[in-house]
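Following this line, the structures themselves.
Every read-out reported here was derived from the displayed coordinates using simple, explicitly stated rules and does not represent laboratory data. Note that this is a predicted model, so its numbers are computed, not measured. Cβ atoms are built from the backbone, for glycine too; each structure is taken alone.
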Structure 1
C-alpha cells in the first residue's frame, strides 16, 4: 500500500504531551486531524528522533525531529453511482447539498444503493482526501429519507473532525419548515398542559424531552422524561390555513439534533406533520373550514412535509462563517398553494 512521510521539527515551548505537540506543529497541508494523529501514534507510525513513540502522553522537547508515516487513503467499499446532485457549495474540504425527498443519506440493509453517499463518491472522485483513512465522504449529520433540504458533508479528515465538533457543541444553525395539523399557539390551554411543552417570548413553542428508540417499534422514536437523550425543539407559526386555521406552516429550529426529533416532538405536542406515516396520523378535515383542493392535496401528499431550509456553521478549516438557504421544494409549494385557496360558498 502506498504511503507518504511527513517530516517536521517541534517548535519552541511545545505542549507537554506528544499528541498535543504534534497536532500543533504538523504542517497544515498534511491534512491530519487530532483524531487521526492519535490513531497514528497508537499504530506506531510516529517517530521521535528516529524512535517509534506510541505513548500519546510522552513529553517532547523543542527541536525534536518528527516523522509520521501515513498510508494513503483506501477506496471505500461503497460504490460510486452517477446520480444527479444539487450542489449548493463546494470547496476542497466540504460540500453542501440540497437533498431531494426520497433519497437516503447513507447505504443501509434496506437501501444498499442510490444513496447520497453513492452519489458523492461519483461526484467528488479523487477530490476526497480521506476520512479516517478511507476515501469516503464524511457524514456528520443526516436528514430522513423523505425530508428534503440542506446537508453539509466533509471531504477531508480535518473538515470531518471540525464539523463533528460543531454539531456536538450544538453551534450549527439549522432551521426547518414544516406543515403540521392544528395551530401550536400559546393561547391553546391544551398545549399548556402537555408535559415538556412551554412557550417563550414571541409566541415561540419550546419542546424539551428525552428521546430514545421505541421499546417495541424499532423504527420509531419515543418521548421520555427519564433516560434517553436530551432533545430541545423550538417552533413558531409562520402561516395558518383554514377558517379557522386547521393546518399551520411552522418554522422549527434545533438546539439538539436527534433522530426524527422535529417529527416526534410536534406529534407529542399534538401537531403531527402532514404526510408523516410514522407520527403524523391522518385527520378528517371539514370542507367548511378548508377548501376541497386543500383537503385533496393533504390526502395525496406522500411524505412528511418537512424541509431543512437553513444551514449555518463555521468553516472547519478556513474559519469563516457560512450560511445557506434552500427554498421550499415544489411539492411543498404546491401543497401550500392549495391550502391557501378559499373555502367555496
Structure 2
C-alpha cells in the first residue's frame, strides 16, 4: 500500500514538473520561504529491503538541493533568522532553512561537509536519550528484525499472526502492517512488542542507538562548528499527543535542560517527534510556547507564509524524501505546488 502511495506521489510530482503547473502556481504558493526536513544523509545502499528509505538522502541529492536554492537566489538562513524575519515581517527575500531530526552521526560525517561547500547553516534536533545512547529507534529495530527473518510472528490482540518475510516485497508488506499497528499503540506497548521481536530474531537493540546517533561528546564538538545549531527533540522521541500534559511538558523541558547542560549553549528551537497531526496538535503547540521555545516545527507539509508568524510553534516543513531523489522535483518543491495540492490549497494548517 505504501509503495502504491509512493508511486502516486512520484507521478504527481512528475505531472507538476512536465506540465509546468508548478511555474504557474509558484507566485501564489511559494510563500516567503521553506523549512527543509531531513534525517539521514549518507551514501545510497543497494539493499532491496529499505523500509525507512524515505528518511535518508544521499550527499549528492543534498548538494543538488543546495545548488538549486543558490541558483534561485534564495537565502539559506538559520532558524534564529527565520524567527527574526517572521516577527519583523521582513519578507523582501525568500529563504530556506535546513533542519535534521534525531542527531544521527551521518549528519556530521556526510551532511556537514556538503553544507560547508555552500556555507549553509543548519539545525540538528537532538533527542536527549539518543545522545545518552539509551534511546530506542524502534522503527529501525523493526526493520532489522524483519530483515533478519524469513517470517515474523506477533500477537496483535486477536491471537498470534505470522507474516511472510521470505522476499523483499514480503518483508516490506510485513513492515508496513506492523509499523502502522505499532504507531497506534501506547508508547510502552510499542517498546514491549518491538523488544519481543528483536529478542526472537537476535537483534541487539542497545547497539542500534549507539551506532547511529552522536554521543554528547560528539555533539559538543559538532556544535562547535559555526554552521551548526542544536535544537530539542524531546527526551525519548515519544508521541507527545498521547502523553499527559505533565509528561509532554517534561519531555520538552527536561530534554532542553539536558542539552543545555551538556553542550553549554541555549536551546530555543524544538521539533516534535513524529510531528504529524496525531503526534502534535494545539495542546503541544501551546506547551512548546509555554516551555519557552522560540519556534517548533512539525512534519506537516507546507511552505512558510507571513501568516505563520502567528503560529511559530506550529511551523510546517518540506520533506527531502529519500524516495524522490530526482533533481527535477526540486523546482516543484520550492514552488510550493506540491504542498499546496497536499493541503487542499490552504496556505497554512495549524488545527
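Some points to look at:
- Label whose coordinates, when helix-only ellipticity at 222 nm (-39500 (n - 2.57) for each DSSP H run of 4 or more, over all residues; to 500) is calculated, return -5500 (choices 1, 2): 1
- Taking relative contact order in percent (Cα under 8 Å, 6 or more apart) as the criterion, the top-ranked structure out of 1, 2 is 2, with the highest value.
- Which of 1, 2 yields 30, 61, 10, 0 [P(r) over Cα pairs in 20 Å bins from 0, in percent, calculated]: 2
- Source structure (of 1, 2) for P(r) over Cα pairs in 10 Å bins from 0, in percent, for residues 15-166 alone, computed value 9, 28, 29, 20, 11, 3, 0: 2
- Ranking 1, 2 by FRET efficiency 1/(1 + (r/R0)^6) of positions 199 and 231 (r between Cβ atoms, R0 = 41 Å, to 0.05), the structure that comes out highest: 1
- Test item: P(r) over Cα pairs in 5 Å bins from 0, in percent, for residues 143-286 alone calculated as 2, 8, 15, 16, 15, 15, 13, 9, 5, 2, 0, pick one of 1, 2: 2
- Test item: distance in nm of label points 7 Å out along Cα→Cβ at positions 87 and 159 calculated as 1.0, pick one of 1, 2: 1
- Structures 1, 2 were shown, and distance in nm of label points 7 Å out along Cα→Cβ at positions 79 and 119 at 2.4 was computed from 2.
- Comparing distance in nm of label points 7 Å out along Cα→Cβ at positions 47 and 295 across structures 1, 2, the highest figure comes from 1.
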